[in-house]
Every structure is written in C-alpha cells, then in structure tokens.
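No lab work stands behind these numbers, since they all come straight from the coordinates. Nothing here was measured: the structure is a model prediction, and the numbers come from that model. Cβ atoms are built from the backbone, for glycine too; each structure is taken alone.
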Structure P
Amino acid sequence: MPYVVEPRDPLTQSEGVVAGYAQTASRWPGQPLARRAPGAAELSGPARLERRLPLGRSDLAGRAPRRAIGQLIEIRARVADEDGTPLAGAMVEIWHCNAAGKYIHPNDANDAPEDPNFYGAARLLTGESGAITLRTVKPGAYPVPDSGGWWRPPHVHFSVWGRVWLSRLVTQMFFPGEPLNEHDAILNAVRDPAARSRCIARLVPKDHILVYEYQMVVRGRNAALAM
C-alpha cells in the first residue's frame, strides 16, 4: 500500500506571519503554494549528505582559557519518525546566539557584546540511535528589532536534513522555566498547548553541567513544528 501521511491540524503548527515581528512576513509565501511534481534531482541523494555539507564542531563552548562566556550546557537531541524509530544518518544543523543574546551574523544589529571565544553554529550527523550531542553555552534573550520592546526567550535553532533535498525541517527548541516563553510571539504562534509543549526541552541535571534533552519527530501526527 502507498505510504500516506495524514494532514496535520493547523492548530499544531506555527502561524507563518507573526504579528509584531515584521521579518516573518518576508519569510512566508504571500501566495498559496503551487503543487509541482518533484524531479529526479529532488528525489535522489546525495547518498551521503556530509559530502556536500561538511560536518562541523560538536563543542561550541570551548576550553579554558578560551572558553565561551555563559552557563555551560549540553544538548542531547534525537531525530525519530512517527513510530519512534531513530533516524540514523540525518544531518542536523544547529545555531544560536551567545550568552548576551548576540548572533555571529552581520545582520544582527543588537548592541549586545560579541564573544570572541564563541562560535554559534554546528553541523552533526545522527548515529544509530538517531541522537546528536552538542556542548555549548546557554543562549541569552534578545530584543526583536522594530517590535516595541518585545524580547525573545533563550532558544536554539535546528535544521534537519533527510536523505533527499526536499526532506528538511527547520524548527526551534526552547528552555523550560523561562519567564519569556509565555510571552514569545513565535512560540505562542502554535495555538495548541500540547504541540507547543513539544517545542520545550527537558532538563536533566548532571554533575556540573545542565543537560537538555530534545526530540524532533520528522513526520506524522506529532511531527516537530516548522518554525
């Protein structure tokens, strides 16, 4: 039988254009999507994605005396399908701002200080358990430009590539217990509370480091949100 994925309830997905965040309008289609049959280039490999997208570092925090400023954390993310089966060989890209809320990007106009010992991006490949581990520092909150004072809570961006170019998920992970979570327009653009809770990592304290566990389901009813 052909494999069929049931349509998801719109309430479990993020609204594309978020009121008060001007940039979302330019990142969301202004017209309805047009269905087009995918071609061979879109449905085929590459067989090993890491040949086209080289792997990056798994430690963004650094080591003394060149350690990044901020709370040391470890992110343990897992990629699975709708049945809970781990997806090995998925490419996971991760990026976030430093502990002061500053991204390493020329378009970031935030006047927060840069950290010369922090590199805010990583690219990892999931193992047989579908998991990746990243050592980093907890990102800070930052003000959203042209929003009248709205601040985004600490969060981490994820991009998950599958085995073909069309298979990609871009989402965000939030931290539990953050006061700004309940006021964040991006997180609360997901109107279903249960779906919204799946965007928040689980804290697992361990010795001298805070460990955050996060699962991304790439398809099915409980699929991770595109954000």
Structure Q
Amino acid sequence: MLIPSIDLMGGRIVQLVQGEDLALGFDDLEYWIDRFAGYPLVQLIDLDAAKRQGDNRRLIESIVRRLPCQVGGGIRSSAEAQVLLDMGAQRAIFGSSLFNGHAASDLSDGGTSTAVINLVRTQFAEELAFSLGVERLVFSVDTKDSKVAVRGWREKIELRPQDAMQQLEPFCGAFLYTHVDTEGTMSGFPMEVARHLRKQTRRQLIVAGGIRAQSEIDDLDAEHIDAVAGMAIYTGLMKA
C-alpha cells in the first residue's frame, strides 16, 4: 500500500532532504488534499513540532477532517495524542518520546544488553497502549547510520532499530521506519533493510526514505510492507 505523506513546516507542505535541507515547498494545500482524497491512509507530520519550533495545529485539524490520517511530529504524551485523535486523526505516531538519552551499549555479542533495554521507554509505551489503545498507535523507529535517530533526526542514540522494535512490539499496532540516510533523495529504499525489519515484527510495517517508483511499492507489498512516499510524488516522478 502506498501512503502519501504531507509534511508541514511554517504553514506549508514541504519536502526536506534527510530531514534538513528544504527541497520543495507548496502553499496550495487544497490541491494536494484533493489529490490524496482517494487514499485509505495519508501520513501527516508536523515538522515544526518535531523540531520543537512551534506547530501547525490549525492546519492539522483542517486536514484530518478531510483525509484519513496518521499524525505525528513532536507528540510527547497520551493527552496530546488524544487531542489529535479527537480532531479526527485515525492514529497517532510517537517517535522520540519512546526513547531515553545517550547511554552506550555493547552490541558486539549480538544480544540485547541492559543498556539497550534502558534506552527504550517501555513503561511509557505500555501506558500509551492502555490509555489510547494499541491499534491507534504507530511507533516510529527511524535511523541514521544504522542507529535510532531522535529529536527531528538531529541526534542519534546507541540503539539498533531491531532492538527497539522487539521492546515496543506489544504496545503498538504498527511500526513506521524511516531510513534517514536516503530520505528525500529518491535514490531508492534499501530492500535488504526492509526484509530484515519485516522479520523483526508481526505488526504492520511501514517504511519510508528514498522511494522513487511504483515498482518499489510493489516489491515492498510482496513482502507485506507498506510504504510512505513524498518527494517522488511531489516532483511528479511517481503518480498519485
């Protein structure tokens, strides 16, 4: 399944390269809302909130009334997520708030160390599942250089995505994985990563980062993996 993305920054739809450099910006939100109206799910991300630089709450409220959305970006509590769900969002995406700081871990033996377990806020995830319901939660596990990236992808922690997913699986309905190294580059999503992650969880798996062609969507679908695409759609390289 293809899931179009709407990334909001400063009241505009934008596309960034690797979460940093602005590549595209659109003021005509109505055009894109109409374009995405036929999709069963759209991903809506508040980049300003994710980067702790304000928010686009009014736009989000307008969009979720018209499109079936999973919404993320800087959500830090069940109360914040509940507000979005009450607005009309179908699911809330949690990312950085699921992880602790910069503790190091020794992964040389291939196991899961105590330090790794402490990096994942499993009690917080459990509380979210209890208050909001597992099926309304998407947990975002994004990586740069094979490490989990947090706080708008500006920081990394010593944690592998598979270790994070193993700890969080009981508490969410889906995982969102963004391969930040290829995000916005239209260089293709690394299929070997997708296949490896698919083996780590029985939950819905959604991947993003560099997708450029319908053939990739088809290949991912064959592996029972859904895909978020942005740059390829907004540049016209891929039809939506």
Structure R
Amino acid sequence: MMYGYLWEGNYQYSDFIKNSAGQFILRDDVPTNQTTRSNSPTSAPQPGDIKFKDINGDGVMNSTDLTVIGRGLPVHYGGFGNNINYKNFDLNIFFQWSYGSDIQNANRMVFENPGTTNLNQFASVTNRWTPHNQNNELFRAGQGAPQGPAVLSSRTVEDGSYLRLKTAQLGYNLPKELLKRSGIKQLRVYASAQNLITWTKYKGYDPEVATFYSQVTPGFDWAAYPRARTVTIGANITL
C-alpha cells in the first residue's frame, strides 16, 4: 500500500486571524503543517499554503498522521482478443486491462509545484492559489510557499486503471485471379499497430508504469518513458 499524508487542499483566509501588524496568525482550532515543510520547517503556514489532514487530532501534522493513501497493485488485470475473418479480410485485435490500482504521479511533485524555481512547470500551475483565485486545486507561489509536495500525499495519487488496445492487425489477401500472371501464389498486405489507444483517467503519459518497480514500490511514476505507439505496414508473399 502507499503511505503518506491525506491532502485537504489549501489554507484559506478563514483559517487565520489578522493581527494589528497585518500578519496572518493561524487560528488555535486549525492544525498546522509546520513539520511537513521541507524548505522552512519552523515557519508558520500562510493563506494559500498546502494543507494536510490532522488524523490524530493533536493540532499538528507530523509522522503520526501518515496513513494509507493508495494501492499500488491492481484488483485484477488481464486481456482479451479475437480473430475475425470476412471474405479476403482478416482482423486480429488484443485488449489489455488493469483495474483498481493507484499511481503516485511523482512528476507532479516537481512540475506542478508553484514553490519551485528555475524549472518549467505543467500548465496546471496557472490555476494555483492567489488572493484573487482562492481555490483548493494548487497551493500558492512565492518563496514563502511550502514545498509540501516534497512529501508523499494523496494529492498526487491517481487512478491507474486503464483499457488499452495493445495490438491490432488488419490484413487483406489479394484474389488469386489477380496474381495468376505474376507468378505469385499468395499475396497478403497488412497494417499492424501496438499501443494504439488507451482509455484511462490517469494524467501521466502512461498508466502502465513501472519506475523504481519492486514489491514495495509498485505504481510509482517518476519520469517514466511511455510505451511507444508503433504502426507497421507490410506484405506476405508466397511464390
């Protein structure tokens, strides 16, 4: 199982009291994420900072609040295919599926992180928290923002279920009447493809991912190269 913090969105202005100096002080009844912040573990959170769930209710998010946040192994997986023949045409297809697994999309920890500098970011960063866009999608930017995603959390855990058209081949046997004068007994032309279409809700490049794969780290995607879509055209000739 995957282990980490439960993501609860972002701190909002309603979580703070503004003092006479214009500083935002976290309310006493709101848990603090100070101990999860890798860049500045002693500073207090501010509006727009990432927020995790205080599981044991002690008012502080720390290692005692770590819990199961996902399942790296599928509930079931498999494949099915068929061979179809009609007149001179033949079609072979094979589908592959996996259901019930989660993927820790670690790419988002770096490339969907408004607190990171000197790196390109995903387009989703444009929807980060700002005073004019107070949402729970992504935390605020700026040097004061926490490196919250540096810790594993449910924010970047995604459904890894998928259905993939793994292989497909369509062939056509030319009529023998057309081949009589050529000296060819049989001529079959075909087009085949691999990894043609994938249906999935996973936001990464490929749900069939195995970065750092082992029995204790299944379903971890860290810059994994996706399986290529390939198309081949050929012919089978019998003389």
> When you work out distance in nm of label points 7 Å out along Cα→Cβ at positions 69 and 173 for each of the structures P, Q, R, which one comes out largest?
Replying inline: R
> With semi-axes √(5λ) of the Cα gyration tensor in Å, for residues 85-196 alone derived from the coordinates and found to be 55, 16, 11, which of P, Q, R does the value describe?
Replying inline: R
